[in-house]
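Pasting the structures here.
What follows draws every value from the coordinates through simple rules; no lab data is involved. Bear in mind the structure is a predicted one, so any value in this text is a computation, not a measurement. Cβ atoms are built from the backbone, for glycine too; each structure is taken alone.
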Structure I
Amino acid sequence: MAQTTTIPFSKTKILLFSLAAAGFVALGCFLIRKPDGSLLERGFGVVSIVFFGLALLFALRKLFDFSPGLVLDTRGLTDNSSIFPRGFIPWSDISGLSEQQIKNQRLLYVLLKNPDKYIASRGPIMRAALKAMENRIPSPVAISSNTLAIGFDDMVQLINKYLLAQSLDAPNNSFKADASGAA
């Protein structure tokens, strides 16, 4: 296995996402400005502009971000792929992985030995949001391949290889598999 694996952002995926988000912002503008539009339509318009406007800003930021989206090495993984990137996580802090699908979005949760340490390192709003969702999500760290130049299954397999290699190198660094069989 390579000492370091770098997975770049997929500029094509991000560009397509940007175009879709811009379309929904335009639709929201249309709904707000529609002369005979109902209050409900205008409400959907506002929500569309806010939600997809923020998504568009995220996508544009990542479109011009030339740092790698995900880096795996012998020390740990560095996540720069999400809207709230986690940054570096050493393998010794990881107890396992868990895959979940929410609608059409597949997520790889990085199970942490001490999740409170990672929650505490966030800003006050993100910390409060993560604490509120603590019982509904398996970990405060989730990675998606949506913006990466790799498919989800290949990403999971690659991270598993690194995690397994590190757990074999350090006997006390065991990890667990989730119900779907991912380690």
Structure II
Amino acid sequence: MTIMFERPQALEASSLRRAMGRIPTSVAVVTGHGPDGPVGMTVGSLATVSLDPPLVTFFAMKNSRSFAVLSGLERICINVLDEDQTDVCFAFASSTGSKFEAGDWDLASESAPVLKNAAVSMECSIDSVFDAGDHYGLMARLTSLQTADSRPLVFYRGLISRLHPNCGRQAKTNRLDWWAQ
């Protein structure tokens, strides 16, 4: 197997997209109660930043109209999709249509719409919004958390995918803190 490295000045966006596509990511729908009703968008860039305080972040293209509304709210909900919620993923990835018709939503939640049966739902307050190249980033502070005993939907190599049923099962592993011994 041959591995080729590109120098940063020669790095093309398509090369970076292809390389990063080899790293599986969760698929989440971020929602809020906007001035004109519920608003939401699909994101594939969710990451934990800190446990104390509990902070997460995600990113959106600068031209996203949904992000423009969500980033101006005080509270949002980040709903990590269950593997059976592909319809929700595609509905919220679209800029048209009635997004909240896909999935089973608690629209009466005070903070933001919460997707029932999501793998994880995190109600958050917005901590900060920041510039990140051709994207904006949003840092959110968790205020409540719900989890389900299910597998998440994942994005891998440009496709929405499911984890293998054996993924996450207990297996004998080596200690991860071997360097500290």
Given structures I, II, which gives the highest value for Cα Rg over 2.2 N^0.38 Å, for residues 19-82 alone?
I
Of the structures labelled I, II, one was used to calculate helix-only ellipticity at 222 nm (-39500 (n - 2.57) for each DSSP H run of 4 or more, over all residues; to 500), giving -3000. Name it.
II
Which structure, out of I, II, was percent of Cα pairs over 26 Å apart derived from, given a value of 40?
I
Looking at distance in nm of label points 7 Å out along Cα→Cβ at positions 11 and 115, point out which structure of I, II has the largest value.
I
